[in-house]
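Each reported figure results from applying straightforward, stated rules to the coordinates on display, with no laboratory input. Note that the structure is a prediction, hence the values are computed from the model and not measured. Cβ atoms are built from the backbone, for glycine too; each structure is taken alone.
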Structure I
């Protein structure tokens, strides 16, 4: 099991969001998580991605006890083991396409020479090899998400977290980006968790779970 979560609990003042949630994701498995707005899907991803601390529970990724990491350890483990693909792309306009992808290597403090070779390979795979030195502000939405995908997979993460990754794209572009994301994740051996409202995207996953009442369950 690549990811094993047990009893994950997270609350905010006056609001219980996640209540003893359990989740297991196998090596290379893609899991889609659905749920109505306000059920805590983003909170769950933030906890899984070490962007927020859970209040209680345990979480292991390839044998590393993520819940036990110190504040200083969390950023390094997150950068090296967890990739992110955001709905809003989150690219930095002052940097080129290639430099945006390489931000993942810088965060992980990985050697830039090898990372640059891999970044160019990824950009070639998604059809943006010729735009490596270009301005991200000139890219279409689909192209920007491809850059975000390359950044998310640059470090060959054990876990890729995708938050509505095609939410800002038209259906045709969304289908292409989703196919590229799943294909590259498989090649890298990454397990994938996709939060989505789109049943067509969820249908491409190995499993679909619903977040309801602070817990995950099979979709009825």
Structure II
């Protein structure tokens, strides 16, 4: 059974887990009927249930980053973000922006956060996908907006070229405040911090504020629970 993270979306459809571009092509040659890629099941909506076959491509064997040229990195689209971050860091590079969770695959098209920072998909400069007719296609730059967050509509993403930045450290600050204070200061906080967000705790009158800023200090020991 396939289940998304929350368990709200489930289905008994067979799940195939090919490895790499050739694995995806071979799988598609042997599969009839409708097919939908599942990524890591991050979506809360029924994107996957209802297909004849569900495909959840696995990371290819070997390093997830195949090449780095200046700010551009060619990576395995189906590698999880934490593996890609670690590999990029080994070369002194990093994603410009990420969300709170790093276990999704890059092809899942997860969001980032920050008023002046683009989401992760907007950093894509080139892509390779396997189309429904089993052809491997290098997507030209003018067609990239069509695959940024296509979620399998045009094919299964196997490789992505993405813009990176020099590796950096962030200082994280977490605090509890009254909801009225959070609502009254949010515009200023968005302007003051690289990343700022807050979550209201229902029925408590309070919320959790989370801010991140660039830091040149050496990394400290993370608390047992970051939140």
message = Taking FRET efficiency 1/(1 + (r/R0)^6) of positions 23 and 71 (r between Cβ atoms, R0 = 30 Å, to 0.05) as the criterion, which structure among I, II has the greatest value?
response = I
query = 3.6 is what came out when distance in nm of label points 7 Å out along Cα→Cβ at positions 143 and 167 was calculated for one structure; which of I, II is it?
reply = II
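Compute Cα Rg over 2.2 N^0.38 Å for each of I, II and report the one that scores greatest.
Numbers: I: 0.99; II: 1.13.
Biggest value here belongs to II.
State the single structure among I, II that was used to calculate mean count of other Cβ atoms within 10 Å over residues 151-158, giving 23.1.
Details: I: 23.1; II: 20.5.
Label of the originating structure: I.
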note = helix-only ellipticity at 222 nm (-39500 (n - 2.57) for each DSSP H run of 4 or more, over all residues; to 500), calculated, reads -10500; among I, II the input was structure I
task = Rank structures I, II by FRET efficiency 1/(1 + (r/R0)^6) of positions 7 and 199 (r between Cβ atoms, R0 = 30 Å, to 0.05) and report only the one at the top, that is, the highest.
result = II
inquiry  = When distance in nm of label points 7 Å out along Cα→Cβ at positions 159 and 191 is computed for each of I, II, which one produces 4.6?
reply    = II
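Going by relative contact order in percent (Cα under 8 Å, 6 or more apart), which of structures I, II comes out largest? Present the calculation step by step, with values, prior to reporting the outcome.
On the way: I: 30; II: 16.
With respect to relative contact order in percent (Cα under 8 Å, 6 or more apart), the highest-scoring structure among I, II is I.
Volume of the Cα convex hull per residue in Å³, for residues 55-126 alone computed as 96: which structure among I, II?
Values: I: 143; II: 96.
It was calculated from structure II.
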ask   = Thinking of I, II, which structure, once distance in nm of label points 7 Å out along Cα→Cβ at positions 31 and 183 is computed, gives back 2.7?
value = I
